[in-house]
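Undergrad: Structures are listed in the sections that come next.
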Structure I
Amino acid sequence: MTHAPERGHAAAAPDASTIDVRDPARGTPVGTVARRTREEVVAAVARARAAQPAWAALPVRERCRLLRAARKRFVGARAAIIDLLARETGKTRFDATGEAIAVCLDVRAVCRHAAPALAPRTVSRGFPLGKRRLVLYKPHGVVGVIGPWNAPLTLSLGDALYALVAGNAVVVKPSEVTPLAVSCAVRAMAEALPTDVLQVVTGDGAAGTALVDEVDMVAVTGSPQTGRRVMERAAQRLTPVLLELGGKDPMIVLDDANLERAANAAVWGGFFMAGQVCMSIERVFVVESVADEFTRLVVEKTAALRVGPSDVESDLGPLTTAAQLATVERHVADALARGAVAATGARRRSDLGELFYAPTVLTGVAPEMDVMTHETFGPVLPVCRVRDEEEALALANRSPFGLNASIWTADLSRGLRLARRIDSGCVCVNDCILNAGDAELPFGGVKQSGLGTRHGGIEGIRAFTRPCAVRIDSGRSPRDPAWFPYRLRTSRLVERVMGWIWG
């Protein structure tokens, strides 16, 4: 998500032409990137537009071959990429490595599905007779990808790869908070691709605005506020947008759930990457008959988590920005002031660094508290007791967000019935979070959680194309029956035929 600059965020250097990136765990410098001007962004898009037609003209299998070659360059540079990612985000090296693996799997997915996704689709024959009908899937041209700070590698390159295989050129604008790993990865991959087909431009919001103004399609991962600003800007040129925004993802634990599995999932799903994931479990609704045992297990497992920087054995690291830490503390304070109880955590880990926060389980939580209504995006797991599945479902749907949800039950038919009724773009039954990284499933939200979907094999590739309808006639007949001159006799015959067929 996108937030205001704070400590742990990228900071402007004294000359304002560069951005310094610091390690949120230790406060030490990690690297510096250029703050690209509007003119530089415009020039990058112009280069991409010049390179795109030749890229789109390549056979699909050749584009896939080159993307596999780009993946090989990416893997060759993986040590530097993963190191930069762990240091600039503060996430554990295990989580940073997971992002790199996701990029490799995305290449596999796009190459597997590219040929059927981009092949002309024949429409079944019917009225009018004697016509051949096709749908072609054409690239938009130049796609701009605006990435977030929390999972910059996966969420920037994931979109870029789908756009590239569809025949687009791509310009990536990573978050100014975490631009280093993405920049390193793009440079490595671009070595295997035609010049200017894949580029990166670094900078702040002004660079993002310039990119939106120039490209033919824009894909954004960020907060709902960022999504609205991009959509408003893109609307001036009617530029298509793909938005993946925030979430307040509910977990519903029913009375027949495997509580050991559900508790393990709640702890991982709530505290993975310090809770800074749009697919994090942010609200737990547990049926009261099993609430005591479930909560006991969750608190016990949370207390065992190891917090620390990425270069030691740890399960979660710091918050990436001071602004995000402030949000976490505000939500926890509101909950405690309104009667919730901190079963564990609810404090900074200043012994580790300024941006570390202890993983926190809140009990006695009420649905109207800020921690249950606003996106926390941090290591906080609020647990709310409910009477039954109907109350859980009603509370889960009482949210402006709808990105992901999970249902925990031994009865899979029951889980699927609830999945049909929950207002969410994605749902898991006895699982959580990783459906976002499943390249075979479409991923997107409803309500304020986004617009459009990514991934999903064929659907994910076609999301970066525009369908073109083609109708073909043999050309042997001098005229069609519907052409001039019109005849009254023919009109009356058509009226009678309507009655025979549909009357």
Structure II
Amino acid sequence: MSLPAKTSEQSSALSRFFFAKETPFGLALVRMLLPLACGFPMFMRFPQSRLLYTTDGSPVQMYELFGHGAVLPVLPPGVAIPLYSLMLACFVCLSIGFCTRVSAIAAAVLYIYFNFMDGVGTMTKYSVIASHMLVLLSVSQAGVIWSVDAWLARRRNPQFRTLPPRVAVWPMRLMQILFAHIYFGAAITKIQTASFFSGEQMRYWMLSNWNYENPVGEMMAMWSPLLLVSAYISVVWEMMFPFLAWRPRGRFVALGMGVMFHFMTWLTLGLYVFPAICISSYFGYMNEKDFLFVRNWAARLRVDRWFVMPLVASERGLTALPRMLPAPAVWASLVAVATLACTEAELRMDIYGRNTAEGGYRLKPMDPLVARTMIKGSQPLREQDKYFSFEIGTMLVGNQLANRRAEFEFGETMIAQANLNPPHEDMWVECLLQDDEGRTIEQFGQFVTREKLKTNFIYEFGSKLVPGDYFMVLKSANKEVYRRPFVLTGTPPAQYRFSDVTN
């Protein structure tokens, strides 16, 4: 019984989507860049590997954070450090494409293990993405071009010099589907988070140094409308990514916005590794036509020689190697030497000082003043620390003050907005209008319940005031917290209007 024509066409299209053959230019770029991106923080953690991952330290497995106990075995330093060194060596071998599949499998298994062993610091969102990408690289043919394996294949079979290999694209398709699910899932999560769309969540992240210093983010955090617009743009982009990623023109829009998005996370949030992993994985969307377009563009600008010269030099160096050495034996020897060297280097670091005359570092007495500060009761929170900012303006966008002004005219409506830091208790907040001599002209207040992060005071200028200098003062618990000066200009209207406080 034959299938209907429409079903047959759909099956054929699905088969072409996963099993069409192309030269894996994009996959090769992922193979070269991704190990460097995810391996960089692992190289940085190498001096603390004994503390983080072995029985000599204090590893906290990911399973323990969810109440399942220590599922994975905690290895002694004599085993864990060589394995950690092996992982680092495999990252390098995977990047240059030497025994690519074995290096990818070893790197993926060990990377996942050491991430699970330190659920507090090593395991992050980018670790999950990198783990999936390494697994997909281990089942792909990412080393058939631009690699040591490819050079060895050409050495054995000269026809590869004119006929670049073509392989099935299903590993690249799985990488693409992975990122489509990541972004779509992130959008669904953000849609359910009200504080993301109001800008508070992004603002507090920008003001913190949880990752690295981000001075640009600290400046942008003061512009709440910009955060509000950025939140909506990012959610729309993440929602549309799966629907644009495989369209001829939409793909460049989706990936271009993705590069800009991750660049801004580096600039404003202090994220380094996460953007590097995501952007290096974007090359999994590159097909043959994209590569040929870039190559022709580089040839017209005559910048391709900067890429050809290192390749030619490296190939000449590889040609000088003797032919009688089998590649697996050379790989095993290099990895063994690298592992032994790293293990010896870690022993010489001696982070616990066991090779010192004392036989180990001793605890030093703590400063008595510091000790008393730590053990005594919690200090009461200052009233001003409950507030993030107090600004005055005339326009709201998404309940965020869109402009800050220090000069107003009669007939305008002033909006005084106070932003609070979570958590806080139920509070009575007052706003005072004072003249330049500190005399109170108007005083109004409202309750701010514990779940609110901002409150607005609205005041319409009428004939009760005269042109001059004034202050809008924020008071909490009968204490002055903020004072904002402003100038009132123009001609007073005939009637005075005052609107009640609104939230």
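Computed from the coordinates by the stated procedures, all read-outs in this text should not be read as laboratory data. In this text the structure is predicted, and so the values were computed from the model without any measurement. Cβ atoms are built from the backbone, for glycine too; each structure is taken alone.
Undergrad: Comparing I, II, where is distance in nm of label points 7 Å out along Cα→Cβ at positions 296 and 488 highest?
TA: On the way: I: 9.1; II: 6.9.
Between I, II, the highest calculated value is found for I.
Undergrad: Looking at structures I, II, which one was relative contact order in percent (Cα under 8 Å, 6 or more apart) calculated from, given that it came out as 18? Intermediate values should be presented prior to the final figure.
TA: On the way: I: 18; II: 13.
Considering all the candidates, the number was obtained from I.
Undergrad: Something else now. Work out the source of 86, 60, 37 here, i.e. which of I, II gives that when Cα extents along the principal axes in Å is computed. Before the final figure, lay out the partial values.
TA: Values: I: 86, 60, 37; II: 99, 76, 56.
Source structure: I.
Undergrad: One of I, II was used to calculate helix-only ellipticity at 222 nm (-39500 (n - 2.57) for each DSSP H run of 4 or more, over all residues; to 500), giving -16500; which?
TA: Values: I: -13500; II: -16500.
For helix-only ellipticity at 222 nm (-39500 (n - 2.57) for each DSSP H run of 4 or more, over all residues; to 500), the value -16500 is produced by structure II.
Undergrad: For which of the structures I, II does the calculation of log10 I(q)/I(0) by the Debye sum over Cα atoms at q = 0.08, 0.10, 0.17 Å⁻¹, for residues 104-367 alone return -0.46, -0.68, -1.25?
TA: Details: I: -0.46, -0.68, -1.25; II: -0.52, -0.78, -1.43.
Derived from I, not from the others.
Undergrad: To which of I, II does the computed value 2.5 (distance in nm of label points 7 Å out along Cα→Cβ at positions 40 and 120) belong?
TA: Values: I: 4.4; II: 2.5.
That value comes from structure II.
Undergrad: Rank structures I, II by FRET efficiency 1/(1 + (r/R0)^6) of positions 48 and 360 (r between Cβ atoms, R0 = 30 Å, to 0.05) and report only the one at the top, that is, the highest. If you can, show how the numbers build up before the last one.
TA: Working: I: 0.10; II: 0.95.
For this comparison of FRET efficiency 1/(1 + (r/R0)^6) of positions 48 and 360 (r between Cβ atoms, R0 = 30 Å, to 0.05), the top structure is II.
Undergrad: Could you figure out which one of I, II the value 0.65 for FRET efficiency 1/(1 + (r/R0)^6) of positions 16 and 152 (r between Cβ atoms, R0 = 35 Å, to 0.05) was computed from?
TA: Among I, II, the structure yielding 0.65 for FRET efficiency 1/(1 + (r/R0)^6) of positions 16 and 152 (r between Cβ atoms, R0 = 35 Å, to 0.05) is II.
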